[in-house]
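Throughout, read-outs are computed from the coordinates displayed, never taken from laboratory work. All values derive from a computational prediction rather than experimental measurement. Cβ atoms are built from the backbone, for glycine too; each structure is taken alone.
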Structure P
Amino acid sequence: MRTRVTNRGQVSIPAAIRRKLRITANTALEWIVEGNAVRVIPIPDDPIAALRGSGKRGAVRRLLEDRQRDRRRDG
């Protein structure tokens, strides 16, 4: 998709991209220059909440099991 930069340096984000990336009014965007390209990354309002659920399931259970095993081994 192509867009143009206005005289004021503004760019419109196509609606399909806004919907797919859930970009709404006041969404913060990170602009990263990589060589001759620019990456635009939407920053969630709450980055911690955005990551919640993205890790492996059962991490706390595995940690507790490891600690229990260490305690038994160390006496």
Structure Q
Amino acid sequence: MSTLTIRLPDEKHQRLKELAASRNTSINKLVDELTTIALVEHDAKVRFMTRATRGNAQQGLTLLDLLDQRDKS
């Protein structure tokens, strides 16, 4: 496991401490969870963009419309 040192404005650090406390966790665990979310979102975007270059835009939009309709019912 690596150690990461970051510089944050005092106000942001305080808000992170409060957020961690409200979740009954440490700042370390909170930052670990937030970085996991950021990496998962990045990976999903990269996969989407890769597939978008190979796919059919109209077919993709049609599938999204179908998902929207399903979610509304």
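At-a-glance table
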read-out: For -10000 (helix-only ellipticity at 222 nm (-39500 (n - 2.57) for each DSSP H run of 4 or more, over all residues; to 500), calculated) the corresponding structure among P, Q; value: P
read-out: Winner on distance in nm of label points 7 Å out along Cα→Cβ at positions 5 and 21 once structures P, Q are ranked, highest first; value: Q
read-out: Source structure (of P, Q) for FRET efficiency 1/(1 + (r/R0)^6) of positions 29 and 53 (r between Cβ atoms, R0 = 30 Å, to 0.05), computed value 0.80; value: P
read-out: Per Rg/Rh (Cα atoms, Kirkwood Rh), the highest-valued of structures P, Q; value: P
read-out: Distance in nm of label points 7 Å out along Cα→Cβ at positions 13 and 61 derived as 3.7 - corresponding label from P, Q; value: P
